[in-house]
Structure P
Amino acid sequence: MKISIIDREGNKHILEADNNSTLMEVIRDKGLDIEAACGGCCACATCHVYISDKWLNKLKQKDDEEESMLDQAFDVKNNSRLSCQIELSEELDGLELELAPE
């Protein structure tokens, strides 16, 4: 599957991803600038991304833990998500997102 990501400098990257990964793991493992300090435990907000509006309804809803972490993030928008909480699947092939500011 492919994921389209706009980095913090405005550059577009098309990444290949596996279904059994989280979005954060793919972004981190492909070397894009994402801190992911907690390693995917939903204990920080350093993997904050903006999901393209047309993809929001295809994602699982945010749980209370993710909402709580996003409350501590900067520049939160309606389409903000923590990439560690998005499990990739075939339904998300073509997912488009942007890395949030640090």
Structure Q
Amino acid sequence: MENNGEISFLQKPEFRTPNLSDLNLPPPNDYLFANVILDGNIMTKNLQHIGKDVNWLKSELKKQGYSGSSEIFLATVSTEGELTVFPRSEQKNNRNYFE
């Protein structure tokens, strides 16, 4: 029983969820995503570093329903070549949050 009156339980080892070291498995590699569009601007050097070009990017944007980079706030590419897009917000908010 805890000091606050609650009861805590400790699972038996055979019922705990195993982790990678319990199973003698190596941890998966963590990779950074490459930013390819930032605030509507295409980052061509980042595209070159991941082995892609502007034509590939435009094609991928078109597949996702975007007509150009100006609609995009941020777009990233994973190590598997998957494009993730974060569009610009269409709603303009006139409130100043620093007031």
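Listing for the model above:
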read-out	value
Value 7.1, calculated as mean count of other Cβ atoms within 10 Å over residues 23-30, assigned to which of P, Q	Q
Which entry (P, Q) yields the derived value 1.9 for distance in nm of label points 7 Å out along Cα→Cβ at positions 15 and 39	P
Which of P, Q yields 2.1 [distance in nm of label points 7 Å out along Cα→Cβ at positions 7 and 79, calculated]	P
Origin of the derived value 5.6 (mean projected area of the Cα convex hull in nm²; candidates P, Q)	P
Answer label among P, Q for the case where relative contact order in percent (Cα under 8 Å, 6 or more apart), calculated from the coordinates, equals 41	P
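Every number here is computed from the coordinates shown, using simple stated rules; none is lab data. What you see is a predicted model; the values in this text were computed from it and never measured. Cβ atoms are built from the backbone, for glycine too; each structure is taken alone.
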